[in-house]
Structure I
Amino acid sequence: MQAIQNFSKEPMENKPTKALPGIGNVLSKRMKEQGFEKASQIYRQFMMLNRDYVRFENWMKENFKADRNNTTKCFNALDLYFRNFNE
């Protein structure tokens, strides 16, 4: 939970995907292979999916073979980031 809170407290700027909670070396590599190198690119997709957990989980699983644990951590961080900077 601390990683999620830390991530969501400051602007994303040019942080790599690995800076996202739940995204380690393996997922980061898979994301890079598909053109997602920055956390902001994952955030844009999160927004395009209307911040919907099920849609985000399916996208993560289908594109990067992410498991539910990794997806949940990443989703929660992005959702908290959204709330911190937009509400």
Structure II
Amino acid sequence: MGERFVVAEMNTHHFMFRGAGATAEAARQALLKAWAAHRSALLAQYPEREVRLPEAERMEEHFKIYYLEFEVNAGYRWPDRLV
């Protein structure tokens, strides 16, 4: 078995956010950092939306995060590894 990595996915109303890492927690943290960057950019333009855009620590109260595990250099026809 080769090196593995995990992808965390969170589908919001308008965007699919993803994070990748060596573990599920690392992937989750990467995803939440992406959300935080997105949120900050939106709030810079629309500060009145602050109450409607949850902080990263509260996103899982609103959206589910799914985890996918892959092996490096493997090929998949989801969900099965082919090569």
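Identify the structure, out of I, II, from whose coordinates helix-only ellipticity at 222 nm (-39500 (n - 2.57) for each DSSP H run of 4 or more, over all residues; to 500) was calculated to give -9000.
II
Determine which structure produced the value 0.92 for Rg/Rh (Cα atoms, Kirkwood Rh), calculated from the coordinates; the candidates are I, II.
Of the options listed, only I reproduces it.
Looking at relative contact order in percent (Cα under 8 Å, 6 or more apart), point out which structure of I, II has the largest value.
I
Comparing distance in nm of label points 7 Å out along Cα→Cβ at positions 17 and 73 across structures I, II, which is largest?
II
Read-outs throughout are calculated quantities, based only on the coordinates presented, and are distinct from any laboratory measurement. Just so it is clear, the structure is predicted and the values come from calculations on it, not from any experiment. Cβ atoms are built from the backbone, for glycine too; each structure is taken alone.
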